[in-house]
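Following this line, the structures themselves.
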Structure P
Amino acid sequence: MNSVKDSAIIILGASGDLARRKLIPALDSLKQVDGIGKGCIIVGSGRKNFSDDDFRKHVGSSELISPLLHYHCGIEGLRKYLDSLGIFKTVIVFFSLPPKVYADTADALHHEGFGGETRIIIEKPFGYNLESARELNRRLSEHFEEDRIYRIDHYLAKEAVQNLLVFRFANSLFDPLWNSAYVESIQINASEEIGVESRGAYFDSAGVIRDMVQNHLIQMLALLTMEAPVTLDSEDIRNQKANVLKTMEVIGYSRGQYEGYRQESMVNPESNTETFAELELRIRNFRWDGVPIYIRSGKVLGRKGTEIGIRFKRVPRLLFNAAGNLEPNRIIFHIQPTTGIVIDHAVKVPGTDHDIAQSRLDFSLSDAFGPPEKEDAYQRLLMDALAGDRTLYVSAKETEMAWEVLDGVLDGGKPFLYRRGEMPKSPLGIDWIEFSEFKGRN
């Protein structure tokens, strides 16, 4: 890891929970491995009138990072305060703030004098729908160039998601099969065991399509189906993702709500917000035309896991499949909580003439390379922002295209009810791949 020097990291909303639980620990970890080097400081800014020592105690900082921590109350005077601390070649401003104030905050930073050396980091959701996303991007671009705006999608920082590109483009075994001639269907599944818990107010204004599908799952689908980029440069990868997003179309969907959701804390008692969604899509290009793509995501479904399933077309009804009952090959990418790849294939049962059974090739990242070092997504994303690497960040074009794909799906009708702890039977009649628990260790 290269060390970043002479940089300032500003956290707006630093007196809040995110800074204490995620951001400061991530920066502490970067300091431990010398990712944050000489001449770097961290400035917290919030509503509370902390002293530097008060702020350090509030976030529970370690002795290693405490000397780098400073605090300034509010945005007014922040530029002058920063200048009093030194000269910095790069300034990173993290918006640990409600999304509704992003645009006004960008205005305030510009008014303070933050300019070309400043990079801003914002969290999802990037807008509420296509219209609001376009307006947010317009407002941000009034003061900051696109290459200075970093939109976080935590799923892109996951090791398994980054491995999708390596799996596809570093293995000649799979790339020739990655098209409609061989693939029967693509499925993406993101299940949670828990309900909305303390996030009722936010979730009820969003729903699972806005919270999961529009960003995390659509981004994974784009990586899975895009054409090979010319280089691994962030702009080349983003352009290929944008090209495939341009061709996506939703042809069917259903929305569900778990029983008791309306009684959750901070949830509207008459809410029609979906806690479960199932979508069928198509990609209208030469590679994927005719291949059904299914996305499913929801809460309190009785299991936790995010997986991608590729089901290949069946072999002809000849030889070993004369009866037509031979199972198709499948590849399953386990994204979380375990990380690995499963390939289902047919084998002959020993001691028989031609009896066929399904077997699995299991690849576990931790079995192959040992237990992974604990690296929070924020640690990787903050380091990339400091280094100016936007590969794992989302462009304005991508956010708007993803909203455009889902524009006719948002808030569409009254959701059906499903039981807590159970996966609803597919309202669209989808034959879902069984995403069995991964055998690998993580």
Structure Q
Amino acid sequence: MADNTLATGLSAVEARDRMASGALNATDYAKSCLDRIAALDSDIQAFEWLDPAFVMRQAEMTDAHRKSGRPIGPLHGVPVALKDIIDTRGIPTANGTVIDIGRVPDRDATIVQKLRAAGAIILGKTVTTELAFLHPGKTRNPVNPAHTPGGSSSGSAAAVAAGMAPLAVGTQTGGSVIRPASFCGVTGFLPSAGSIARTGILAQSPTLDRVGVFARSVEDAALLADVLSGYDEWDKATSPAPHPQLLAVASTDAPVTPMFAFVRTPYWHKASEACQQAMEELAEHLGEGCFEAGLPDAFGEAASVRERINLAEMSKAYHRYSRDGGEQMSLQLREALDRGSKVLAHDYIAALDWPDYLYAALGEIFQRCDAIITPAAPGPAPMGLESTGDSVFNAIWTLCGTPVITLPLFSDEDGMPMGVQLVGPRGGDARLLRTARWLVKHLETDDQGD
């Protein structure tokens, strides 16, 4: 009989290492996750598709593989949940829309191929918003089910937060990894644009779409992102660069005390009082290790520019859905597609210049710091399930293509999580992870000292 505390008591790295040594069986670990899903998911509703027998067959094959003496992969025996816009061979992938119910891909997405090759167990498909846009799905926030879990990677964030999955994969076009991670109280990591291939994943906005990961620690996030990263000839955003070695770097101690830049962004007025106070206290606590930096006025347009690109590209990418099943779409999505179809060509082309233009203006800040700290969301998850929240604090970084990570460092007076977002320069993913790990440990040490 599996002990379902295994699902929450071990980090993914610890579980992987114990299964690799034979101290823990993959079948026991998988069973602990399934037991927890059975106990909790009727209320949380994080999973869109789950087949316990399929999970256990994978686990049994994993145990047999290790016992055979053959080499094992870096995710040996670790269950990973996948957002239901990621194609999985022989497993339903409905993209969060009734139009695609019954769709079963005959080919794995590139990242799923990588997961299988690394020895991971495909745990199930998690709920997403309609076509990964804004119309909410059925998932509830595990901390308080009366609050939104965020979106569009709602099920992935909730599954990790509830201890049903040690790791999960999501995607972000606006704030769909960082925001739900903040709302649900887990670590969410979005690598630099072009780090992880998107082949076989629903395309909404090729300029903006990125793959991200959910975990319960920085090291666990690095472990999963390490496996997923790399070149794919079918995704032109990727390049044949050396592997980033994310976990190896993230697990090392920073050679010197990191320096942080506190950036309020032009959207500071949208942050709740609790969020503003928490961020200011963190900056003050870091003392000489943190300076405040402002952004040029142009950054005030980042959210609208990001939206313009998103809607214009989405109107093209989702044309077949409008044509074949428009009446089955939510009014919210239909109106967004209509707005996207009306974006003028010269406005769209001009918007494509903004990512590099804005990123260049960040250069001076990054020369002075290891990471920017800024809110991950305007505050805790809003009450109600009609909205997935506001991605305004994610817009700049999504548009600029920078790596970002949110850490579950704060909570409000009601116990609802609030994340801190750390931002690094493009390509500085490993250093960002190491800096994030330093910050977590630094604050833990201070808490223990108190």
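Looking at Cα Rg over 2.2 N^0.38 Å, for residues 298-337 alone over structures P, Q, structure P comes out largest.
Given that Cα extents along the principal axes in Å, for residues 170-217 alone, derived from a single structure, equals 28, 17, 17, which label among P, Q identifies that structure? Source structure: Q.
When distance in nm of label points 7 Å out along Cα→Cβ at positions 26 and 106 is computed for each of P, Q, the one that comes out at 2.0 is P.
Rank structures P, Q by distance in nm of label points 7 Å out along Cα→Cβ at positions 234 and 394 and report only the one at the top, that is, the highest. Sorting by distance in nm of label points 7 Å out along Cα→Cβ at positions 234 and 394 in descending order puts Q first.
Starting from the value -7500: which structure in P, Q was helix-only ellipticity at 222 nm (-39500 (n - 2.57) for each DSSP H run of 4 or more, over all residues; to 500) calculated from? This figure was derived from P. Of structures P, Q, the largest value of volume of the Cα convex hull per residue in Å³, for residues 50-113 alone belongs to P. Given a computed value of 20.6, 63 for Rg and Dmax of the Cα atoms in Å, which structure among P, Q does it belong to? Answer for the origin of the read-out: Q.
Just so you know, all these numbers are worked out from the coordinates, no wet-lab data involved. Just so it is clear, the model here is predicted, and its values are computed rather than measured. Cβ atoms are built from the backbone, for glycine too; each structure is taken alone.
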